[in-house]
Structure P
Amino acid sequence: MINRVRRNARHRLQDRPASPGPKAGSASPEGPLPVAELDGVTRRWGERLVLDELNLRVEAGERLVVVGPSGSGKSTILRLLAGLLLPSSGSVRLHGVPQTYLRLDQRHPPDVRLVFQNPALLASLTVRENVGFLLYRFSRLGEDQIRERVARALDAVGLAGIEERLPGELSGGMQKRVSFARALIDDPAAIEGRVPLLLFDEPTAGLDPMACTRIEDLIVQSTTLTHASGVVVSHVLSTIDRCADRVALLYGGRFRWSGSVEAFRVSKDPYVVQFRSGSLRGPMQPAER
């Protein structure tokens with residue numbers, strides 16, 4: 001079933017450079033607004049330059065996998081898109097709206113859902129309360145409606161019937177799947193018609209190959225069921241093969257290559273060749289610690 005969902009849902013979108021967007025909320029002459037844009041984004045940590053005038057567009061329905069060596073700034077991109085950081089310069093736009101405040105400071109933040117490398121479940125809450133946390137806190141739905149939505153989300157990730165268990169009673173793999181179920185819950189404050197943005201930070205790090213396959217299938221399934229765009233940060237080649245519509249390789253604070261997953265598999269670009277092979281010889285050098 002997952003393979004069929006993946007085939008039906010995958011959209012092959014041509015890579016386009018980022019450009020200054022139109023006025024917030026207006027239609028673009030080229031078509032629908034991108035879900036997310038970074039326009040000339042620079043981010044510094046003190047004197048250290050992490051991102052250097054970076055441009056990026058994420059289109060509706062697209063799954064983008066951002067790759068690159070450790071310390072290249074991949075997770076910083078996710079934090080900017082999630083509203084956990086602001087750029088030092090440049091602009092971040094979601095659905096054409098400039099993001100000038102952190103997510104916690106926004107009255108109606110955009111529908112962005114972050115799946116952490118660690119499941120980040122609240123240990124004192126049941127699985128039902130963790131998955132339905134957003135609904136319990138912000139929605140006007142009744143208890144029966146919330147329970148129904150939580151049950152559907154858990155069933156979608158193969159965990160039906162565990163609603164009243166605590167996170168400590170679950171295996172690490174099950175906790176990971178609960179975090180995906182939480183990402184399937186609709187934001188009750190989201191503006192109708194706007195595509196959600198799902199962000200995945202190293203979702204398969206440290207997992208065995210079979211566990212990787214399960215998580216990779218869940219990435220495809222969760223973006224498909226929520227009709228979302230997805231940005232995945234990963235070092236794992238199988239994650240690129242299974243999840244990506246487009247791949248962007250980051251090094252030295254800049255994208256060195258971007259293109260379709262098919263082009264990534266055969267590219268002779270030296271950055272791509274070095275990343276695929278894991279060689280120490282090439283334009284990328286290990287970060288000094």
Structure Q
Amino acid sequence: MLTDTDRLVAHVARLGEEHPPIPMDSVDFTVNDPAGFGARFGHVLDYMARVELEVDRNVLEISTMLPNPPEVDKQFYAEVWQPQEIQHGLILDRLQQILGRPPATTDLDHVGLKLKVLGLLAHLEPFQDVCRMLYYLTGMATERSAVIAYNLLHDGVIETGEHAVADTVIAPIKRQEPGHYAFYQLSARAHWATLAAWQKWLVRRLRRISFAPVGVNNVTQLADFGDVMETLGVDHEGRDLAADVARVEQELLWARDRGLPVPDYVTRAFREAVEAARARGLELRQGT
């Protein structure tokens with residue numbers, strides 16, 4: 001009988017074999033209306049490019065908080081996830097520069113103090129198990145957000161008639177994201193079942209105080225994320241997106257809290273992103 005580890009190893013191997021990094025020369029960057037396309041989706045491309053290009057820092061963060069991860073985790077993030085995501089970022093960043101926009105501004109070196117503290121504590125194996133669960137939960141939320149965003153972006157690009165971009169940029173990228181989400185979901189389900197009651201309590205506590213939307217590390221990026229949500233049509237005060245992003249997280253961490261459809265910290269984070277974007281837009285309009 002296959003173990004959870006066996007399934008994960010097979011899944012990672014399959015991802016590597018079936019989804020190599022997208023070759024740059026396979027992409028058709030033809031844009032019929034650069035000004036119109038850039039006005040509608042330029043800021044979305046910039047946000048997504050930055051997030052994808054910052055995976056080098058993400059790997060540094062993972063290495064900090066998980067000093068001794070399982071071999072399958074290292075194989076996934078170093079040999080599959082990182083090369084794929086970096087290429088996504090390079091392609092999206094090249095596209096936005098073709099539209100006349102500046103390249104994405106990335107932070108590749110900064111590891112926050114909280115993660116460094118977690119990394120120190122994670123040298124204790126029971127605490128590293130807690131950090132692993134936080135890593136899987138963050139990965140699930142990040143990749144589920146990416147799956148939703150790329151699908152909506154693909155639909156929007158099709159509407160603009162920019163079929164070269166839709167077919168050779170967005171479609172290949174969106175095909176690779178579900179496999180990443182599946183890895184985190186399989187890992188989270190298997191790992192949660194091994195945790196002691198005190199570890200599960202600590203995961204719930206740390207997750208509640210540390211959750212943030214993908215790519216958000218400051219107030220400006222929070223508003224940027226809200227703009228992306230509104231452009232892609234998922235700005236219903238965060239409720240719909242939050243429910244989809246946190247579905248498995250709710251099931252694992254908060255199933256005992258009946259009547260709570262979505263963790264409140266997820267709903268609040270997405271709502272605050274939309275509010276920040278709208279407040280910034282109002283300030284800009286009033287300043288003109």
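By the measure relative contact order in percent (Cα under 8 Å, 6 or more apart), tell me the structure among P, Q with the highest figure.
Values: P: 25; Q: 21.
Top value of relative contact order in percent (Cα under 8 Å, 6 or more apart), among P, Q, belongs to structure P.
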**Study point:** Of the structures P, Q, the one that -0.25, -0.53 was derived from, the read-out being log10 I(q)/I(0) by the Debye sum over Cα atoms at q = 0.08, 0.12 Å⁻¹, for residues 46-181 alone
**Key:** Q
Review point. Cα extents along the principal axes in Å computed as 56, 45, 35: which structure among P, Q?
Key: Q
Revision key, fill the gap. Matching -9000 (helix-only ellipticity at 222 nm (-39500 (n - 2.57) for each DSSP H run of 4 or more, over all residues; to 500), computed) against labels P, Q points to structure P
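Each reported figure results from applying straightforward, stated rules to the coordinates on display, with no laboratory input. Remember, it's a predicted structure, so these values are computed and weren't measured experimentally.
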